[in-house]
1. Which of P, Q yields -11000 for helix-only ellipticity at 222 nm (-39500 (n - 2.57) for each DSSP H run of 4 or more, over all residues; to 500), as computed?
2. P, Q: which one has mean count of other Cβ atoms within 10 Å over residues 36-43, as calculated, at 13.0?
3. Can you rank P, Q by distance in nm of label points 7 Å out along Cα→Cβ at positions 4 and 20 and just name the one with the largest value?
4. Work out the source of 1.00 here, i.e. which of P, Q gives that when FRET efficiency 1/(1 + (r/R0)^6) of positions 68 and 84 (r between Cβ atoms, R0 = 30 Å, to 0.05) is computed.
5. Here P(r) over Cα pairs in 5 Å bins from 0, in percent has been calculated and equals 2, 11, 21, 25, 22, 12, 5, 1, 0, so which of P, Q was it run on?
6. Given structures P, Q, which gives the highest value for relative contact order in percent (Cα under 8 Å, 6 or more apart)?
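Taken together, the values in this text are just the output of simple stated rules run on the coordinates, not laboratory data. The shown structure was predicted, so the numbers you read here are calculated from the model rather than taken from an experiment. Cβ atoms are built from the backbone, for glycine too; each structure is taken alone.
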Structure P
Amino acid sequence: MNTRIKLSIEDALELPMEDGLSILSPKQSNSYYYKIPSKWLENGNLDKERVEKLFEDIYGPNWRFGNDDGSRYKVLTHEIICLDENNQEWKSSFHCYIINEEGKIQRIKSEDF
């Protein structure tokens, strides 16, 4: 059994400066839609490890350590909500995914969501 969730993220690209400080690019907001195994949810929430798996899928496996140029994405806020069957806002999204029981994430077309 699968559950549909929406992951909303507000993030910014952190850029290193020569003086050792860093600046943030303008923040962006994006939404990602996942069909996840229902057993991943506990009281309507995902545990930290599973949220981290979603972030790794979006930003890359070493996203917390940054890129070769010293830049890295910084998640400012995130929210996960369970979607009921009547909610079809994902129909216009390019960010639809399904996660199998083993945790493998696969991108799918919105019409297959």
Structure Q
Amino acid sequence: MEAGGLQEVQEDFVAETGLDFSFLFAIYEGGSGSPATAADCEAYAEYIDSPSFPVFADGEESIANATPLAAQAHPAVCALAPDMTIMSCYTGHGAYADAFDDIKAHAGI
């Protein structure tokens, strides 16, 4: 799925579950192949129609280093509990659907 479609996916999930949910979107590289910067994030957010979820830079791959994600397969998704603990991580297109199942189970839905 193109990241631009995630806003609608987010809205549908919130409407379905009533959960306070948001994607957090990180980019590792800018268009030049260099580590992502704040300017890259701003440009990418505009490119995907300025979603309500944050788009932030992780040019040093801090997220990959702090999670089970290896930054080798993309897209990569982790589901976080409200206390920010990692419930699960997945890679591949549509991986957010598996994460949604874990989020619903954690919420008792």
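1. Q
2. Comparing all candidates, it corresponds to P.
3. Once distance in nm of label points 7 Å out along Cα→Cβ at positions 4 and 20 is worked out for each structure, P has the highest.
4. It traces back to Q.
5. Structure of origin is Q.
6. P
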